[in-house]
Every structure is written in C-alpha cells, then in structure tokens.
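Undergrad: Next up, some structures in structure tokens.
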Structure 1
C-alpha cells in the first residue's frame, strides 16, 4: 500500500558562457558571494587579518540602525559635538567638518559617516549613543560576535589605524550582508552620491561618495571604501542586476585605480560566469502528494524558506530537484507537519535537503468510509 515516492524536476538554467577559471584579483585578499544563495563564488586569502580602515564605519552605522529599528534612537535626535570629535575634522582625516558645541542630528551624522566618510561624525555618533567612543567600540565588537564575525575586533568607530582594530574580508562580507538584509531602508543611504552639510559659521560643504563603483554602469548600490597606509586601498561593494545581488570585499589594492578596476572585474566575473536558480519560494506550494484515508486525496506541500542555488554556467550540468516521501501519506495530517523531503542534487552531489510541510490539515474519514476505502483497495488496488 505504501511506497517510497520520488518526483523529479529538472531545471536547466545554464548558458554557454565561458567562465575564467584563472581569475586573479590584484588585491592581497578578496571574496565574492552570491547574496541570495549565500554561495562563495571566489576567494583569495579570505581569512588573513586586515586593517579594515573606513570599512569599520559599516558597523558604526549598523549599531545606530539597530537602535533606530528597536525604537531606542531617532533620526531627528540631536547629539552635542565634543572637542574630541571636532579635532578629527582639523587633523587631515576625512571629515564631515562639524564644529565643537554644534548639535547635529543622527540622520546628518549617519550621512556624514556613510557618504562623506567623516571620522569626526563617527566619534560624535559613538559618544552620543554610548557616552564614549571606547564604550561604543565594545558594542561594535559584541555585535560582530553576535552575527558571526569570528576574527574581528573593534577599538574605534572610524577605522583610524590601530593594531587592535582588525578584521578579515570574510568577516566584512558577513557584516555587509547583515546590513543589507536587516536594514534595507537605511542601506539606501550607501547609494547616495553626495551629501551637503550646512555647517555652522561657514558655507555649506558638499562631498561626494568615495565609492568609485557608484559612478560606473554596474548596478552598484554600496557599500564602503577604506584606506590606510599600512593596508593600502580596500572596498566592500555590492551590485544588483537582473534580480541578482553580489557582494565583494577586497583589501590591499595598490592604488585607487586598481581598487576600482579589480573590484569591477570581480563583480563582473560573478555576473557572467554564474547563474542564480530560484528552486522554491517560501510558503508557496511545490507539489501535491497523495493522501490515504483522508477527506481529500492530495495535499499541497511547501518549504518555509526561499531556496536559491548558484550554478556555474560553463559546466552545462542539470540541477535535479526531487520530492521524496513515503506515500501515500496516511491521514490525519496536521498543518505544517513534515511529510517529506526536497532533495537538491547538482553534478551528482547532494547540495541540500529541506523539509516538506503540509499546507493544510487533512482529517481522517470516518470508520465506514475507511472500511469501504480499504475494501476498494483490496479488490481493485485503487487508493
């Protein structure tokens, strides 16, 4: 009566575009990820320690965005500018050019950090939130641990050179993905190309976004550059094209031009050599499976998450997806009960297994109906 059933789907999402297997990004360390599938498409020494420089400011923004999201901070809240914050604007560092004694809104400070890369704005925001930059850095490191950044430590809010302020490109990738995923509304600030600060006692200052990819036809929408003499040039970047998002992080470029050129090359490699296949969407029916002794003969099954797989175009292989269950499934069946497994195989390798859940409750038929159903099966073999 009961048997193991396998229903196969074949998804041919591949195109004959040659992928350069010998890609070499001219950076000391680099990594590229397909955002939706989470798969790493390229990496080069991704776990060696780096000085994150101004990429540190991504975490500074995250701390503020988290507080705004929880209702503990407002964009229109004003912070008093300290002498420590002001001095950074007079010391040759990238600055928003705030003045000691100013009261500046959180929104303006965030734009000063993200767009103008203002170190002074970082200190002002840190002091306003935590009382001191040192206490704020403790929050930053704690957040890094919370989201899975295992090889990162923060001791300041701006990324100014300090041997105890370190990370890896893999960790910066994790941080960037958290920002995009958890704060899509505020992440849009990273795509703004300029910010005008109406400073006290002087003419307004307009500064452009330092991310060079925003000015190319790549679909870039963030996120942050960095530079330190000991680390050279770095960039965390993201593009979105044709429903795909890629995130790249690289550090140790020899020049600004190399940073722009090689980051573009890395992201383009991901676009042209890989396809993203959407296998299923969360909570949408995948297949009908047979039910035994239920008030209905079939029930829709679903998966409670989006499933994406990234496939290398040059291989021209088939992605095989199978619904596996021991069926027909005997009623009663509870809503959201596990009734089978979705198995994903690519190039003869199992790349994922996911629980199949019943989309609705299926009640058992009454005794007389069950008896007739059983007799019918014994006589005709029909379930």
Structure 2
C-alpha cells in the first residue's frame, strides 16, 4: 500500500513538473527572469563637446559634427563591453552630454547658427546617430540645437532619444533658456502644431518610460514633475556644467528630482569644451546616475570617461511607486492645491517672439530685456 502511494505521488508530481522544476520553483524562476529583463545598465558618457565657432563655413562645421559622431561610437562600444564584463549587466542606455556636437552658439547670431550648425529633423547627423544606435544595439540619448520648418530662422535646443532600430522615439525642446528661443516664446503656434504631447513627451520603451531634461532645467522641479505625471520613470539629462568637489546647485537638483519623482536620473556632463575660446575644462566632471530614492549610484571625476554607470532596476522602481507608504511621494501629490496659484501668476509672458501674429527673429539682448520685464512684473505683483 505504501509502495503504491509513493508511486502515485511520484507520478502526480512528475506530471506537474515544468522543465524538470516543480511548479513553485518554476514560478520563482519566471519571476526572476522577468526581474532580470527589467534590470540593465545605463551609462553617462562624459565626452568633450566640440565647438564649431572656429569652423570657417557651414560645410566645415557639418563635417566636423559628423566626425564627432564617428569618434563617439568606439568609445561607447568599449564602455559597454567593460561595464557588462565588470558589472554583469548589458548596457541598454547611453546618455551623451549637452550640445556635444557643437558646443553653445556663443556670439554667433541666432539665424547664422541655425544655418551653420543646427540639426535638421531627419538630417545627416540624425541618420549617422541612428546608424550608430543600430550598430551598438542600444538607446542613445543626447542633445543638440535643431531647426524646425515651422519656425524658420530660429533653432530650439533639443534633447532626443534614439532607439536600437535607429529611430528617434523622443524629441523634447528645452522650455526654459536664458539666451535661446524656446517653445514658450512661440507658445500659441507651438501648441497648435505639436500639442501638449510635443511639449512634455514621454517615450514608453522596452527599457522603461523615458523623458528628457535639458541642461539647467534640472533646477526647475515643475518640468520633471510634469514628465513624471505623464509616466516618466527615467530622466535622461544632458548637461554642460561646472564640475566641483563642492556641492553645486545642479548636483543637488539631480538628487532632488530623482527622489521627489521616484525616478532615475542619468546625467551626462561634458568633459570640457574643445576648440572654444573658453578654457577646456570650464564644463567638466560629475556625471552621475541617481536612483529613484535620490541616492547617487555612480559619479565621474573629470575628463573623458564612462565611469558614471549603474544598474537600472525598473521592477524595484515600479514596486515602490505602487506601494502605499509615506515614501510614495507621487501617490501623495495633491496638485489641486497649487493649480490656482500657478494659473494666477505668470511673470514671464508667453509668445514673446510673436508680434502681429508673426514670429520675429531676436538678437541675443532680446532675452535679457524679457527677463528684465519679468522681474518688473514680479515687483508689481509683490513677489520680489
């Protein structure tokens, strides 16, 4: 009788085995596999920006930009190989610094820089970076100045994300800039063309929901919060900033934006600006990866390097966002409390570059005059 019972149990159990593993263990293995699929490495590529201010003409500037793209690929590939061998996770996301192809416009006029060095949507520079993403088999995030056929003579500073198939899956135009046109400066026309999805885009991808924050916009909590409320889980942040062993405002802001939105921040700084009149190391160092609890997982020193890399654990992030807790800062938002105040106060007016329903081309001093106007508005309203 006991022998028969053992044969029955053995037969029943063997019928329930999956790949030689009992169901409970099979389920655990499946869960681990799913978790592994959501865990990968991201790297902030700290590379030197190549200024085009000394380029003799447009053709030379464009050739230099394509050369910069070509020089980046072996650096990203070598970094990815090292990271996977060292840390055991494949690199699926590489973030490039701010304006790495051109540096900032400097004293070049807005229409001249737009013609000489701003990228065209679908132009040869995007084609080259798309082909690079395909060969590397990863997402590439970066930042460049870009023209828009709807706004001739202007350019927008644009953060982009290219997927492993080579397609641009996200295009975000910087909204707050001191000396460059932004969508807010042509707000009514921009909204008519692109809608709010084009203002605060979030790319839902196999490696998570990605959003971009440009340069000093990391200092403005509203931008990151707007992206988070649209589902962003990972902020790619291309920057060119002063690196320092002393806490800088941007370094503090990166951790704050990560913690308050329960999101990762992958921030790539320039490794200096070459071919410029400025000293090379004026914007160098302190690229970092910050997790959704605001903890710095990795941070680079100065010069060109890939040492700011870390694992992105989407499973842990999503579990934290869905768990009732005092630390679930997204779930505890009561946005109605603030909407009336925000709606009533707008010192910096929209559509500053639209006059008589036409878009005007500003000089550099225009933006300082607009800021002076904003300060006067705040004085009148008793804000300052």
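Any read-out appearing in this document is the output of simple, stated calculations on the displayed coordinates, not a laboratory observation. On a predicted model such as this, the values are computed, not experimentally measured, just so you know. Cβ atoms are built from the backbone, for glycine too; each structure is taken alone.
Undergrad: From 1, 2, which structure was distance in nm of label points 7 Å out along Cα→Cβ at positions 154 and 346 = 3.2 calculated on?
TA: It must be structure 1, since only it matches.
Undergrad: With helix-only ellipticity at 222 nm (-39500 (n - 2.57) for each DSSP H run of 4 or more, over all residues; to 500) derived from the coordinates and found to be -8500, which of 1, 2 does the value describe?
TA: Computing helix-only ellipticity at 222 nm (-39500 (n - 2.57) for each DSSP H run of 4 or more, over all residues; to 500) on every structure in 1, 2 gives -8500 only for 1.
Undergrad: For mean projected area of the Cα convex hull in nm², for residues 114-273 alone, which of the structures 1, 2 scores highest?
TA: Top value of mean projected area of the Cα convex hull in nm², for residues 114-273 alone goes to structure 1.
Undergrad: Right, next: Among the shown structures 1, 2, from which was the value -0.56, -0.80 of log10 I(q)/I(0) by the Debye sum over Cα atoms at q = 0.09, 0.11 Å⁻¹ calculated?
TA: Going through each structure in turn, the value belongs to 2.
Undergrad: Can you say which of 1, 2 returns 0.25 when FRET efficiency 1/(1 + (r/R0)^6) of positions 42 and 82 (r between Cβ atoms, R0 = 35 Å, to 0.05) is computed?
TA: Of the structures listed, the value fits 1.
Undergrad: Once distance in nm of label points 7 Å out along Cα→Cβ at positions 50 and 306 is calculated for all of 1, 2, which comes out largest?
TA: 1
Undergrad: Quick one: mean count of other Cβ atoms within 10 Å over residues 234-241 came out at 24.5 when computed from one of 1, 2, so which one is it?
TA: 1
Undergrad: If semi-axes √(5λ) of the Cα gyration tensor in Å, for residues 74-145 alone is computed to be 18, 14, 12, which of 1, 2 is the source?
TA: Derived from the structure labelled 1.
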